[in-house]
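Dropping the structures in below, format is structure tokens.
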Structure P
């Protein structure tokens, strides 16, 4: 028997499916979250669900929000099932399903007034977001907020009808200031170095276009804690929906499948309160930066490293890439020789143990994470996950062969075909430009590096230019497989 997920159907779910132990009618809103995607529902919402199950802090329910057409699609799918989500944790040893009920409403995208009014509600004390690395209007080369982006300029000119996340947040803050309501805390949950600082730059940068005094007020009175978030969460497809139905008897419009591991390290800076997330495994610290850098460079950098050779070798799943000795050994050599040595120490976290954990997580065959997912949005991910390490090693005068290989593999991938001639289909806001420049780079590697908004100073550094150019030519001549062999044999 299959049960359609809904509040009324919870008591008809199989006994092996966890359900909320709390009355959802007892929840009240304390958080508005922008970006109700898979990661949020497998991470922040899971922590809050666990807290509510513990019988505390039930005034911190989540209200969803968004600004994109895809947000309305998600809203409708979740509305049909009373905002519930089935989260399936799985690895090689087990698969466990539980239904989370932490979200209690979802604001209609495009209804700016309704969203601003909710943000102005004194009950809302945290506004959080998972809007992906590309959603912060950051200039990739400088790493700073770009106040000249057309969407930001448009919001500055009509802040009462904002279209961006940051415009809505600022409009909510303005209304709270006018109402003498204390400002909410703005909490980024995206994989960006210094995500709190970056978010502050975006909100205050937009405010600066409107009124310098407003920008000063934002910087002085609004809290933007930094955080490190981690859980591998693939996209949902019909495969996952069918698995959920066949194994657990649940029909869920948009379930989330993820690994059992999760981590959240968060700066404890919440002037008007926060849920007691430390009771359910969140680590509160004074400075997130070392944890964040470790995760972004070892895990996210590792994902970026294995994505493109695997794609060029026509490998579909991440665990299959880790089963390929050339890719697994490439990752190990790159991490141990070039990435880890330039990281500052992290309290109680030996890097060798952390890397071993990452290898096990990447190798989990039950996740079904795809290489295609890792390949998307490279124009945003390379400047955040790979090139900063390259810059650090260049400054130190250290070898960059492996990191140059990562960037060259990305360039080769962007040319549009795998080594066997199959198309490389990928999502990237700059996809057309990337392909044009990558094809030029086959004869003139510097053409790809000339995209200074991505490569910045690294792309003009002679040592990197020489290394990248040499390796890219090798990739075109020998293919990814043979090039990896050359790297592992120290002959590249």
Structure Q
């Protein structure tokens, strides 16, 4: 383990992140918000200074990164970033959060979870609102993956970081031969989607400020809004339709967007098994949700369709936007929506959950075991697009699934021990581990009223979900630290 190199890279990354606080300074200047102006300047100075102090003693250290170094940098950076991102939220007079609440809000933004402890958003300074949205935008593509495009210019390799942070079942696949080109391609696609989303929102009637802010959290599949009522504030079918489209698109594997952009063809979407399963589950979920809302008399046909489609797509993609309080919907529907968040979006997207790609392989492996009961000696390889999936990958996915469930139930027990009732504990764990945001019970609207211990547990859950369990767990093994 090269600790000097790890410190050097962490210092560099922290200084880079401090620059991300400067746009909020510009927003504060534009809107004449003097109090928050000095808050963001102070946060920038502190973050940059800490990064400089960490980097300076080791700036001359030169070693090649190993995989273990990549895991260490990834985990430490997300933790350090969560604390650094909390500074503007607790230093100023608005929102002036406590340390625990500020870290919770920062971690929720960076991991694109969207669980919030803040209320009264409509009355907050616009620079603070912009900052929250920008946190999600940065977290959506992954701070580390974005930095990979810059680090080679600073003499730092990036492949180990990419493997450690990239979501999905196949971490070693690259869209282009060099990791720098891959990171740039992902960032360009992400930027194009963000600009297109902002333009569409603006065309639909949002103010330019709201359009930019909501495009950040839509493409990042984050769910933060500049209004307490979320997307329902705009009461616009056009806005909701645009939001549904970009949530669904952002939930697809960015590799498919890469092929569509550079090969100028949409055929790849129709041939991808994961994308097809993604849309089939979404369509089935929409049918069940809308039908149940209508036949239980909750809404009329038009409203059932409008609200059912929006909430289903928002929750399944783990975005967390709202046009209604789905926690108040009848009988099983709230639990059904939370259940679908476990499926999440596709591998290689900005969404959370187990990922559709893993669920597809688990389903195929389950069917294989059923066939083996009838034909014990049959050779039945698991295939995706006529390519056999190795048993090592299938076993790794089962291991991930087991670790996911173990982490989930451990968190539920910890929350129950802290005094939360079962529905709140169950849904809050699912919402944070799946990087969804809204839950049921006491956390249906916000997380501000739960106890501090529960908030720290849920912060850990957000980080576990964002880094996909194993990245954190592997660091707890003695073999990880042996030379």
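Each value in this text was obtained by applying a stated rule to the coordinates, not by laboratory testing. Quick caveat, the model's predicted, so the values are computed rather than measured. Cβ atoms are built from the backbone, for glycine too; each structure is taken alone.
A few notes on this one:
- When mean count of other Cβ atoms within 10 Å over residues 368-375 is calculated for each of P, Q, the greatest value falls to P.
- With mean count of other Cβ atoms within 10 Å over residues 320-327 computed over the structures P, Q, the top value is the one for Q, the highest of the group.
- If Rg and Dmax of the Cα atoms in Å is computed and equals 21.9, 74, the structure in P, Q: Q
- Looking across P, Q, the calculation of distance in nm of label points 7 Å out along Cα→Cβ at positions 24 and 312 that yields 3.7 traces back to Q.
- Given -13000 for helix-only ellipticity at 222 nm (-39500 (n - 2.57) for each DSSP H run of 4 or more, over all residues; to 500), calculated: source structure among P, Q: P
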